[in-house]
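Asks: Next up: the structures, one after another.
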Structure 1
């Protein structure tokens, strides 16, 4: 199978590339390296099954568009992942999420791509009134520009499926964590504690509670659901990808301080909103209903707490992070 991964040098994308290569697929990666790194795919460079194209998907350029020729599946993971930045810099998120997705879909239409897998987000639900939140939840009311852009991308993609026959699999990811991640609460806490092991600044009141999924599970779930989708006759489908449980920010802080061997760390809370969020646009409580995902026969190997512990140990070098499953 010939696959193409946009954003394949990024966090989730590079782990997906590892798995696709291990399965024996041909892989083309398109990335502008704005947030990704060639180091994430360095083991594949120069191999016969792998091709890297540095390109800016915001510009519909014939040089990268032609790489979509004879592709069986496009995994669209290119995006600006910084939810907090989207509040202060909405134009960047529109261009790097919505415009990029439109250009990718146009390339798919030009070359009659049969399948596209889109990395969406739990943020499309906003402050859901039903928790755990199922895929059928409505109305979808994002509270961040990032979430709004992801939802816009979903709608454009569904319309392309209806009009042009591109079968679209939309995956609403929980918080994905693991090695190669370069942003998020775990990285933030580790870096702060390395600078000052006596105190830790925590954005929000610490009671924020969310679901976390290790990137190894994320990639496995992605490919498992894709197989199920390919067996169906659906033009498009939507799946939540996450775990059954959730964990608070304070619990994450406790895990990290313990793994660093620290004691008596003073937590300094800095709420960004009156109700204790980390910043305006932050979803305070998120737990996805993954019963649809589990109905396909897939189960995560690690719950949220185990995923956090595993990630911290991997980032600290206490546990190897190579993935050859």
Structure 2
């Protein structure tokens, strides 16, 4: 283990370990597996060894509670008592609802009207009041108005030191559960997961290569890397809707720039292929974002990672089988 000089103090290893201990009563340690013999192993070059972190078994269905809970636990009790709010198409809303319920505080979340019914119902079942909005602009405006009116705290889906401290717990668990990896592949939306996990792994295994994986239709972090600054896109589009923030944010961008060696892109067809392969090999139904790292391993990184020990992550799934069939059916039209 070593310090990584490019990282802020908040993401040095002692702070990450402390954050993991802080949120431990509220999250579960998810398993890692050596990928079973099957479709994936059969198409990869000989000698390639794949390990997968199954974060889809996390509370609320994704890695998101790790960061959200760490943020909430660091709030002054009086501030936390005024409640929280969030903006999300699904996973972060569900995580915010879960964390608020565990801490006994009120949550009101704003979701788009196109959000999948299963995700809306899950957030509501966890106790959150869900308000559906026509546009993303309306979602943020209403969240800001609620903050001003009621003094609630806005829980960001991916930005800030406390969020990345929380998600780094995934990386610490990988370091305990997997043999030393040559390469780790991480899905990239806003960079909260990739930045946190990358910060942990670069300190545990300084020589590890870390690749980020973005959807082609939502390559916001790739554009940020190319331009050397945060960017905002006019529109984003991918079946991996939880990897589709329209803009990058300063802290998560700066950390990703330090810990990611490269970002590769995958298209929707590759995501569907990977989802089907995961179902075939493991019997797991995962959302498109959770298939992104397998899509990259099957596609742009297949040959360059030949013979290496590679880590991937199924970062979560909040969808029912009807949603899964709907996504997969598009490929057959």
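Asks: For which of the structures 1, 2 does the calculation of distance in nm of label points 7 Å out along Cα→Cβ at positions 56 and 256 return 3.3?
Replies: Numbers: 1: 3.3; 2: 2.3.
This value belongs to structure 1.
Asks: Can you say which of 1, 2 returns 19 when relative contact order in percent (Cα under 8 Å, 6 or more apart) is computed?
Replies: Details: 1: 19; 2: 22.
Of the options listed, only 1 reproduces it.
Asks: Looking at structures 1, 2, which one was mean count of other Cβ atoms within 10 Å over residues 192-199 calculated from, given that it came out as 31.8? List each step's numbers first, then the result.
Replies: Details: 1: 12.6; 2: 31.8.
For mean count of other Cβ atoms within 10 Å over residues 192-199, the value 31.8 is produced by structure 2.
Asks: Still on this structure, please answer the following. Given a computed value of -13000 for helix-only ellipticity at 222 nm (-39500 (n - 2.57) for each DSSP H run of 4 or more, over all residues; to 500), which structure among 1, 2 does it belong to? Walk me through the intermediate numbers first.
Replies: Working: 1: -10000; 2: -13000.
Value -13000 for helix-only ellipticity at 222 nm (-39500 (n - 2.57) for each DSSP H run of 4 or more, over all residues; to 500) corresponds to 2 out of 1, 2.
Asks: Among 1, 2, considering only FRET efficiency 1/(1 + (r/R0)^6) of positions 72 and 264 (r between Cβ atoms, R0 = 30 Å, to 0.05), which has the greatest calculated value? Please list the in-between numbers first.
Replies: Details: 1: 0.00; 2: 0.35.
Of structures 1, 2, the maximum of FRET efficiency 1/(1 + (r/R0)^6) of positions 72 and 264 (r between Cβ atoms, R0 = 30 Å, to 0.05) occurs in 2.
Asks: Among the shown structures 1, 2, from which was the value 1.6 of distance in nm of label points 7 Å out along Cα→Cβ at positions 80 and 104 calculated? Working shown, then result.
Replies: Working: 1: 1.6; 2: 1.1.
Source structure for this number: 1.
Asks: Taking FRET efficiency 1/(1 + (r/R0)^6) of positions 240 and 312 (r between Cβ atoms, R0 = 25 Å, to 0.05) as the criterion, which structure among 1, 2 has the greatest value?
Replies: Numbers: 1: 0.50; 2: 0.95.
Sorting by FRET efficiency 1/(1 + (r/R0)^6) of positions 240 and 312 (r between Cβ atoms, R0 = 25 Å, to 0.05) in descending order puts 2 first.
A short reminder: the numbers here are calculations on the coordinates, not readings from a lab. Quick caveat: nothing in here was measured; it's all calculated off a predicted structure. Cβ atoms are built from the backbone, for glycine too; each structure is taken alone.
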